[in-house]
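See the structures that follow.
What follows draws every value from the coordinates through simple rules; no lab data is involved. Because the structure is predicted, anything quoted here is derived from the model rather than measured. Cβ atoms are built from the backbone, for glycine too; each structure is taken alone.
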Structure I
Amino acid sequence: MIARPSRGDVRGRLAGRTAIVTGAAQGIGKGIARLFAAAGAHVVAADLDGPTLAATVEDIRAVGGAAVAVTADMTAPDSAKRLVGAARAAGRLDILVNNAATYAVKPLLETSDEEWRDTLDACLTQVFAMSRAAVAAMVADGQGGAIVNIASVNQILANPNLPAYTAAKGGVRALTMQIAMQYGPRGVRCNALSPGLVVTEKLAPAMTDYDVRMNVEAYPVGRLGAPLDVAYAALFLASDESCFVNGVDLPVDGGLSVVAASALVSPRVRRWYGRAPWPDPQEKL
């Protein structure tokens, strides 16, 4: 049987802490916001989609969690200040999860200057702005804190049509290391997660059964990712359980980034791997 994300009791792991989660209306961000609230954190949930964000926060409150919704365009100059202010109004800022992202899906030769800038603004520049504001608050409060940046497996393994996104997420990883190195002595830890393919409510309707089967072939765990897979990894990095972990980029990809291409396409190597030749001769591509 294939393992699924744990539904174990997480109560108390973030008790008394305040966490900002960006891009929290749905998908990975929603999963993180809900799990952090279940772990005892007061969640400041941010997203541009106000109605969907409000529904997420209501869901959290309905099961006894503490959360507040802040509708924000993360690329706007005042968003970082507003969110840090909302966190400090609840006590102090302990945790920041930089998850929000939008990006162009085009090959290099078709990506315009505007699409390049917009993607870097949405995936990297706002991570810089949020991190700068959060670190300032964490250092000023004197107790430090934890930053978890959501990077991507795409900055480890290249996919077509994502030049701006890949570059931005590579920048997120580099920024993560820089913050960890410089502000670790001040009590601020900064780590990144690089998810593989995560099936969200937005992505799922566009995937056929054949799409799923083709993608599952690449993942040694035998399934695609779920938002909770990333959320539990984020919880670890945000909690004291990872107090000696700083500056890492943790792939949350079911082993995708360790699979050689030959294990997927070579009939001979696939036999070693315990799989039939792909594609199945009885199926049509």
Structure II
Amino acid sequence: MKREQELRGKKKYSPGTICFYIVLCGWAVTTIYPFLWVFMNSFKPRGEIRNNSFSLPVGDLFTTENYAEVFNRMKMGNAYINSIVISAAVTVIVLLLAGFTAYGLSRYRFKGRGLVRYLIIGSMMFPMFAVVIPVFRMEHAWGIVNTDNLLLNWISVIFPQAAGNIAFGIIVLMGFINSIPLDLEEAAYIEGYNVYQIYWKVVMPLIKPSLATVGIFSFLWSYNDLFTQMFFLRYEEYQTVTLVLNKVTSKAGTNYGVMAAAVVLVVIPVFIMYLLMQKNIVKGLTAGAVKG
């Protein structure tokens, strides 16, 4: 009996599994090493990157001037604030509107319900660059594009980014809401809950994994969206981190140290978020796809 337990405790790896892990390790190295290389060179002086690009930044090779120049010359601190405010606002809007819409389409039957669902799915087929001109003209008519008002400049980016992410949020949340038994909502209704109380107190706690997934993707998509921000944010004081990274080549010239520092500062927040929230991403997407 003891011998059988020992055999069961030992994992057996087939040659195919071993080859699969070798390929994954090789892919991980080729993916992670370029970022480590950029990170190391971001701490080296400008003249030493070409001569000692693969050396560790220690001793005379270590400097923080590249990061100081990015923050002072490129105004990275102000760009971080703009990016966080815009991305956070987009996330909140998407979660609220997508949640309400997904719940209504999942639980209520009305004329045109199927058409609305098809329109939502179809809206994902149109990329932002296909509709940016009419959106820009509409916002220009409203007077919120290229103004001296910081709030209006934020709004001019938040609206199109939120509109572009709502369809994804609705589809993911609908798949999860459809998996929730109606008995829970019926019991709450018998207890005297109205529709809004049922949504906030019964449905909302149960769809937290999918809400986390939609929120994470919405934030990252808004944070990384260069095209929309480049189109609507023309003034330097309103630029975001992606715009700083886009302009650093023309401003820094061949200063690879400044360029590496800017890349690191832009990527680190995204990397940290993926690292902390990867379980929520996988869990939310799996639950919405399998159970729905």
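Taking mean count of other Cβ atoms within 10 Å over residues 44-51 from the coordinates of each of I, II, which one would give 16.0? Structure of origin is II.
One of I, II was used to compute distance in nm of label points 7 Å out along Cα→Cβ at positions 100 and 228, and the result was 2.7. Which label is that? Write out the running numbers ahead of the final one.
Working: I: 2.7; II: 1.9.
Structure I accounts for this read-out.
Look at Cα Rg over 2.2 N^0.38 Å for each of I, II: the largest one is in II.
Identify which of structures I, II gives the largest calculated value of relative contact order in percent (Cα under 8 Å, 6 or more apart).
Working: I: 18; II: 30.
Largest calculated value belongs to II.
So mean count of other Cβ atoms within 10 Å over residues 92-99, computed for just one structure, reads 26.9; which one of I, II is that? Going label by label, the one that fits is I. Name the one structure among I, II that FRET efficiency 1/(1 + (r/R0)^6) of positions 28 and 180 (r between Cβ atoms, R0 = 35 Å, to 0.05) of 0.40 was derived from. Only one of I, II returns 0.40 for FRET efficiency 1/(1 + (r/R0)^6) of positions 28 and 180 (r between Cβ atoms, R0 = 35 Å, to 0.05), namely II. With helix-only ellipticity at 222 nm (-39500 (n - 2.57) for each DSSP H run of 4 or more, over all residues; to 500) coming out at -24500, pick the structure among I, II it was computed from. Considering all the candidates, the number was obtained from II. Quick check for you: by mean count of other Cβ atoms within 10 Å over residues 52-59, which of I, II is greatest? Going through I, II one by one, mean count of other Cβ atoms within 10 Å over residues 52-59 is largest in I.
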